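Visitor: Listed after this line are the structures, all set down as structure tokens.
Nothing in this text is a laboratory measurement; each read-out follows from the coordinates by a stated rule. As the structure is a computational prediction, the values presented were derived from the model and not from experiment. Cβ atoms are built from the backbone, for glycine too; each structure is taken alone.
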Structure 1
Amino acid sequence: MLSGKTILVLGAKGLIGQAVVQHIAQKSGRVIAADITSDESTSAKVITHVCDITSEADVEQLLSRYPDIDGIVNCAYPRNNQYGTDALEVSSSSFNENVALQLGSCFNLLKHAAKHFKSRQKPLSVVLLSSIYGIKAPEFSIYEGTSMTTPVEYAAVKSGLIHLTKYFVKYINHSNFRVNCVSPGGIENGQPAPFLSAYKDKTLGHGMLDAKDICGSIAFLLSNEASYINGTNLTVDDGFTL
């Protein structure tokens, strides 16, 4: 599906990022795996780089270094140390910082991806990660009895990403510049059993996803099979948002 394509993956060392890198390589794609730190485990299929997505200079330099990339996947998830605080305890400065880190960095990426496309006129597919909570209000009841919650910044950012996707698609207005979102359901990562059970009850029976469960959708949007899918949000949630 991705044979011969070079894909830049940002946030490549995160839970989803690692799964995406592995999946693209398995589909015969070449991966530029970028994160704020690098393990320098470069191979024939995966080239690692240090890139801080919140740095405009870092993003611009990375895109300049690889002018022939075919796609970009943003799995980066920058946040401050107050992230996850209860909504009524979040300071406006912390809220603004996290929105700037997450939504602002995606704006930064899309701006430079758009410039990259305009200067080269080579097909480019960008995939952003939104969320089920970019589509609907959180199901707060499933967090009862746990210390977990949905950060208010998360919901604001993920809903904003969907519209930012559509904005840049319309702004560039060219079939060969594609931007789409994937909105996954919850990804299992050691959450407590009561939460996992309550979450599962909101789905069609599968419950929380594994990171690899969304990789096929991302690969599809990067591929030529999705050539005229543009400005779309693809939901992968086993019915959680129904």
Structure 2
Amino acid sequence: MSVVVDALAQGYGTSTVIDNLSITLRPGLTALLGPNGAGKTTLLRTLATVMPPRNGVVRIDDIEIDSERSARRVRDHIGYLPQDFGFDPQMTVADFVTYAAWMRGVPSGQWRRSVDEALEMVDLTDQRRAKMRSLSGGMRRRAGIAWAVVGRPRLVLLDEPTVGLDPRQRLQFRKIISGLGDTVVVLSTHLIDDVGAVCDRVIVLHSGEARFDGTVAELEALGHDGLPGHSRLERAYMHLLPEGEQQL
């Protein structure tokens, strides 16, 4: 699986959010960093085929996404967790994840095994019969992660997946995505310590442009003591922001 974005322009109405962005994604864990409004969610929605490109090319597994027909050809291979995801409150956790397996085209004979695997990954096996409405915020977030990974899609897109997770659950999440090394995983987050712990690559977006694209070590090397931040990686991120945005 590979994902190629070439000269992408994307936006809403008359507003341009992403302008002339070109990146190539391959198996591994890529973090998207950037302030609010940088274009992270817009990029994930575009990669998930929710939004067709306004201009430029998006190619997923050598299929150019230029129509609803081409988008349908790749959706079975995409697991997408928006920051605010919907669910039927009457569904059980197992039904919720089974529905994702059905939407992703997982053969019905594999639903039980695939759902069991996904729930075990997120430590929700004991809650499989619980109603979605009864779950805590952290449990719902973990159910959403199970939704995204059930059936082992080849492209996994996660928008702020650790929001609402406690420190133990965040460690569990890191373990989950570390086991997806043969998958193209794109993780949008504001939690830089998660990036340093699990990601192979970092893309820093600002105003719809890539300010940085490289390894965690390469980003960390940009940090210096004169910048705000509690770690070298945080200081490196601050270094990439315009001068007026570097003050906390």
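Visitor: Quick check on the output: 20 is relative contact order in percent (Cα under 8 Å, 6 or more apart), derived from one of 1, 2. Which one produced it? List each step's numbers first, then the result.
Guide: Details: 1: 20; 2: 24.
Checking each candidate, the match is 1.
Visitor: If you don't mind, another one. Which structure, out of 1, 2, was mean count of other Cβ atoms within 10 Å over residues 76-83 derived from, given a value of 16.5? Don't jump to the answer; show the numbers that get you there.
Guide: Numbers: 1: 16.5; 2: 20.1.
Label of the originating structure: 1.
Visitor: Next question, about the same structure. Given structures 1, 2, which gives the highest value for distance in nm of label points 7 Å out along Cα→Cβ at positions 68 and 228? Intermediate values should be presented prior to the final figure.
Guide: Numbers: 1: 2.9; 2: 4.6.
Answer by largest value of distance in nm of label points 7 Å out along Cα→Cβ at positions 68 and 228: 2.
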